[in-house]
Structure P
Amino acid sequence: MTQQMSSTTGTRPATGRTVATVIPLRSKLQNPPLLWRPLASYYLLLASTAVLIAFGVVMVWSSSYVASNQVSFAVVQKQLMWIGIGLPVMLIATRLPVAVFRFLAYPALLGAGGLLVAVMVPGLGVSVNGATRWVALGGPFTVQPSEFAKLGLVLWGADLLARKHKLKTLDSYRRIMIPLVPVTLVVLALIEKEHDLGTLLVVLTIVLSLLWVIGAPIRLFGFLVSVVIAGVTYLAISQPYRLQRLVNFGNPFKDLHNTGWQAGQGIYALGAGGWFGVGLGGSRQKWGYLPEAHTDFIFAIIGEELGLVGTLAVLILFAVLAYAGIRVAQRSRDMFSRLAASAIVAWLLVQALVNIGAVIGVLPITGIPLPLISAGGSALLPTMFALGMLMSLARREPSAAAALAARGPNALRRGLRRTASVLHLTRRGR
């Protein structure tokens, strides 16, 4: 019996433990855990994105049906319209090669810059709640150019630094900073014209993440971070309404009926939710008490209706998305993919943390939406394209690319090939 086992397993017959350890190892290799599989990053991104979008639709409906008069459901219908536009864009992006993303870098940045300038043109700029941040495109379509500027800087900054890295021209502070920093300053100046400090913080995060991944010297990086902190502090205290938010955010109840109203009502909503919430649709704060309940403060409605469990679920989904994005950046073979993946993760993670931090009262209110969940097409479309690009980069990880190549063409491609061959034969028969 011992000789027979050794001949079938190729192990030494001295011990039976060798055979017992080989069989589990073989089963693990044939059916590896989820995170060991070649397409793990892709499926984690796809699953977390899909759940966040679906959850966002439910919460936009739940937090806005009072504002929609319970009949028209105008807000959620508009959100579904933007998702209907964004899903094909995201799915197409998942199949685009890296060369296409790099080709789009300059057009995306120039287009976003043109829209930022258009905000200041009378007749094109649209004001909401005293802030002019939108451009009218006709009909129900208005866009917020600063949201597209984030995507433009990700594409352009990653392409620029990847080219410099390939040419080995990152050997001095000046070559690292120019033209990235001057162009960023122009974009920031245009965003500041819109009085949008939250988006300005996210744009700064994108650029700093690019410089960190490319390997900017610690002295240069520390200097830039110091300048950013000083600049943001100045902007925060230069406007009276921002200074009031900064002073009162730690204790919004000090001036509850004035500057602390939104923050205070958000805390009331979170406190009312408890562990499991008051039930989906049962929020009281959305009945005219909490401003922007379906946009900037939708996380407060999640806490009120679904409780601590619901808010933790949102945090876990963003953590999964960030983890998968960092995996993609670490496993990417080319510098552009590494830079773009890192910048996208920094963008979405910091924006989510700033939004959530404002709602729970640990950060001042900046007025930026919660990615994929808050209502608004201007934020949703660039985010979905960026996540589609991240999924495309995940499919191009070395192990993922090998696994996809081993599968051969998918059903759609096989069907297209059969159709093409049938048409070819038909033409030849004619």
Structure Q
Amino acid sequence: MKKPSSSTASLDDVRRGEAGVVPLRLAWMVVGLLWLAFFINYVDRQVVFSIFPVLRRELNFSNQQLGLIGSIFIWVYSLCSPVVGRMADVIRRERVIVVSLVLFSLATLGTGLSTSAEIFLFWRAVMGVTEALYAPAAMSLIGALHTGATRSKALAIHGTAQLTGITAGSWYGGWMAERAGWRAAFTWLTVAGLAYAPILWLRLRKLPEVGLGGARGRAAPADIFRSRCYLALAVAFLALLVMLWMFYAWLPNFVYERYGLSLAESGLTGTLYLQISSILGILAGGVLGDRAVKWSPAGRFYVVGLGLLLCAPFAYLTLAVRSLALLKAASAGFGFFSGVMIANNFASAYEVVSERNYGLAAGTLNMVGGLAGGVGIFLAGKWKDSVGIEVLMMWGAAGAAAAAVLMMMVVRGSFEGDRRRAGMTR
């Protein structure tokens, strides 16, 4: 693609990468295409959490094994993330994205064909590997196509697919289990993923080689660990994921057991208010992050810290209250402020690491947060009857508030130095 002259394009009309220029409309089209792929990704992984009672009955799952459904997925997903993130820095990212969509759709089919708890858990591990390919490649592609003027908004809009997919997956799993059977739910998701893969490939393969794996020069992977701000951000992300994945995995079941709703109603209640408010928080956070960076170069980091600090008390209240109406309100509060953080998490990381390491930076964040989330899911399943999930969430919320304060203190003292070490200028 030829570089437009100053008479036909401005810096607001294009997004400049290391190897060329991409029109802004094309950069936004990529966000739209990836939104649907990310939506399918999250419906596939979330649908299982609304059918726990069915899995107990049909495949003889214990509470500990139910906890492992989430933990095995997120542990495998997390451990693979840095490796596949690095792949997104050396291979054209659109190829990694489409391969991921095909493979995790096939893993979804394997999950639906499982005949025992052990086989089911095996396919959840396979899904962890195949879905891990997607996020680092997709987010680093969006980050490379969108500069500081639109980066938070672009990543935020893409992130709403995650939350929409979680809500849809939780409702769809319970609805299908009660009507057509839980196995049919997985089969139809497989069809959707495999049908969309060639459409996605035909559009993404036409992208110019801008900010992608091909013309990139050498990167030093260890450079991201020289950034104190990045490391502090990883700790904050870890703290959020402990709380978030406990909700994703156990809140529908918590509502089912405490308030006696149906499977479909529990799945919807356990996700709808959380995810709608999260979408609003993400959209608001995207706008706020792009504005904050005009006020301060480290503005996105401060928005991340504020979001984490404010969502922590709502996480505890969601499980501590004794009214379904208050649970909905508290989960909405948690969702909104966690969404503000999520909107700026990866955009903040890209402020202090080289573009050549975007994939690795995103993958490492996924690993750190995911491992913590897996621990949270497993411990909630193991100790929910003895310690209580409310107590576990109380400690998680306290840790999150402390992590938010720590990160903002580190950013205040280290941001400019981290940017200089990464060879970045404003």
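Observations on the structure shown:
- With helix-only ellipticity at 222 nm (-39500 (n - 2.57) for each DSSP H run of 4 or more, over all residues; to 500) derived as -27500, matching label from P, Q: Q
- Origin of the value 1.9, where distance in nm of label points 7 Å out along Cα→Cβ at positions 155 and 291 was derived from one of P, Q: Q
- Among candidates P, Q, the computation of distance in nm of label points 7 Å out along Cα→Cβ at positions 35 and 51 that gave 1.5 used structure P.
- Looking across P, Q, the calculation of P(r) over Cα pairs in 5 Å bins from 0, in percent, for residues 179-250 alone that yields 3, 14, 24, 25, 16, 10, 6, 2 traces back to P.
- Entry that produces 20.7, 69 once Rg and Dmax of the Cα atoms in Å is calculated, selected from P, Q: Q
- Source structure (of P, Q) for Kirkwood radius over Cα pairs in Å, for residues 227-298 alone, computed value 13.7: P
Any read-out appearing in this document is the output of simple, stated calculations on the displayed coordinates, not a laboratory observation. Because the structure is predicted, anything quoted here is derived from the model rather than measured. Cβ atoms are built from the backbone, for glycine too; each structure is taken alone.
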